[in-house]
1. Ranked on distance in nm of label points 7 Å out along Cα→Cβ at positions 29 and 117, which label among 1, 2 comes first with the largest value?
2. One of 1, 2 was used to compute distance in nm of label points 7 Å out along Cα→Cβ at positions 93 and 125, and the answer was 2.2. Which one was it?
3. Given that Rg and Dmax of the Cα atoms in Å, derived from a single structure, equals 14.0, 43, which label among 1, 2 identifies that structure?
4. helix-only ellipticity at 222 nm (-39500 (n - 2.57) for each DSSP H run of 4 or more, over all residues; to 500) was computed and gave -28000; which structure, 1, 2, did it come from?
5. Please compute distance in nm of label points 7 Å out along Cα→Cβ at positions 13 and 61 for structures 1, 2 and give me the label with the greatest value.
6. Given a value of 4.1 for distance in nm of label points 7 Å out along Cα→Cβ at positions 5 and 53, point me to the structure among 1, 2 it was derived from.
7. As an exercise: relative contact order in percent (Cα under 8 Å, 6 or more apart), calculated from one structure in 1, 2, equals 28. Which structure is it?
Structure 1
Amino acid sequence: MNSLFAILGSAFVFLAALVHLMIFFMESVLFHTPRVQQIFGVRAQDAEIIKPWAYNQGFYNVFLALGAGTGLVLMGTVSMWPAGIALALFAALSMLLAAVVLITSQPKQMARPAIIQGAPPLLGIIFLVLALNVG
């Protein structure tokens with residue numbers, strides 16, 4: 001295993017988890033604020049209707065972040081390393097695929113959020129796969 005690639009991959013998976021925690025807080029905790037509603041392009045009159053959806057969506061994001069974080073913790077233990085990398089890769093791939101779904105829903109409007117959501121897990125996956133395959 002290549003340690004440098006493993007460290008880089010872990011750092012990007014960690015960053016991806018932080019991004020998804022931030023999204024969780026915005027969707028599930030701070031959605032009632034005008035600033036967050038503006039970020040998501042929600043009109044004030046629609047916010048109450050959308051709030052339950054956003055709350056639920058936020059928890060999907062926190063679960064992905066927890067999966068990535070748990071994978072990283074397990075990667076730090078010798079006996080659980082294989083399970084950890086599998087979990088970290090699964091969570092990162094789920095995050096990346098969610099970004100793909102986001103950008104395909106409205107390419108012009110969602111390109112920036114999809115890049116913010118998808119670039120860290122993509123880089124994490126690339127480096128973790130390289131760590132496994134480059135001596």
Structure 2
Amino acid sequence: MNEARGVRNRNPGNIDYNPVNQWQGQLAPDPAIEKRFARFDTPENGIRALGKLLLTYQRKHGLKTVKAIINRWAPSVENDTAAYVRAVEANTGTRPGAEVDLAQPTVMVGFVKAIIHHENAGYAYPDAVLAEGVRRALA
């Protein structure tokens with residue numbers, strides 16, 4: 001079976017590699033394996049980085065709605081952003097345009113789950129892996 005790139009890299013949010021980001025569990029870059037995206041030692045640390053980045057969008061950049069966060073996460077030049085937003089709203093039980101609080105574990109889990117599903121062709125991690133990654137992000 002051919003795993004999605006994000007699953008293979010244990011980076012289910014498909015976070016671009018940036019030497020400035022010293023993510024917990026991030027592996028050294030290896031262009032022979034992956035030219036663009038970060039790679040992690042465990043899916044939990046990849047999920048942690050995804051959650052931390054979402055929290056930064058909310059806290060530092062003041063992005064409060066699913067649409068605002070996803071527009072930054074997944075620019076429309078690469079994605080069907082409207083469909084992406086609808087999927088995240090459905091997964092988090094959020095009304096379109098409503099503010100979300102990513103510091104709430106249930107909201108973060110729904111958000112992360114929807115992003116992983118979208119970024120990795122429908123892939124889903126076991127609930128325990130997801131919960132631990134989110135726990136690390138919110139710690």
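1. Going through 1, 2 one by one, distance in nm of label points 7 Å out along Cα→Cβ at positions 29 and 117 is largest in 2.
2. 2
3. Corresponding structure: 2.
4. Among 1, 2, the structure yielding -28000 for helix-only ellipticity at 222 nm (-39500 (n - 2.57) for each DSSP H run of 4 or more, over all residues; to 500) is 1.
5. Checked 1, 2; max of distance in nm of label points 7 Å out along Cα→Cβ at positions 13 and 61 sits with 1.
6. 1
7. The read-out comes from structure 2.
Since every read-out is calculated from the coordinates, none of them should be taken as a lab result. Given the structure is predicted, the values throughout are model-derived calculations rather than measurements. Cβ atoms are built from the backbone, for glycine too; each structure is taken alone.
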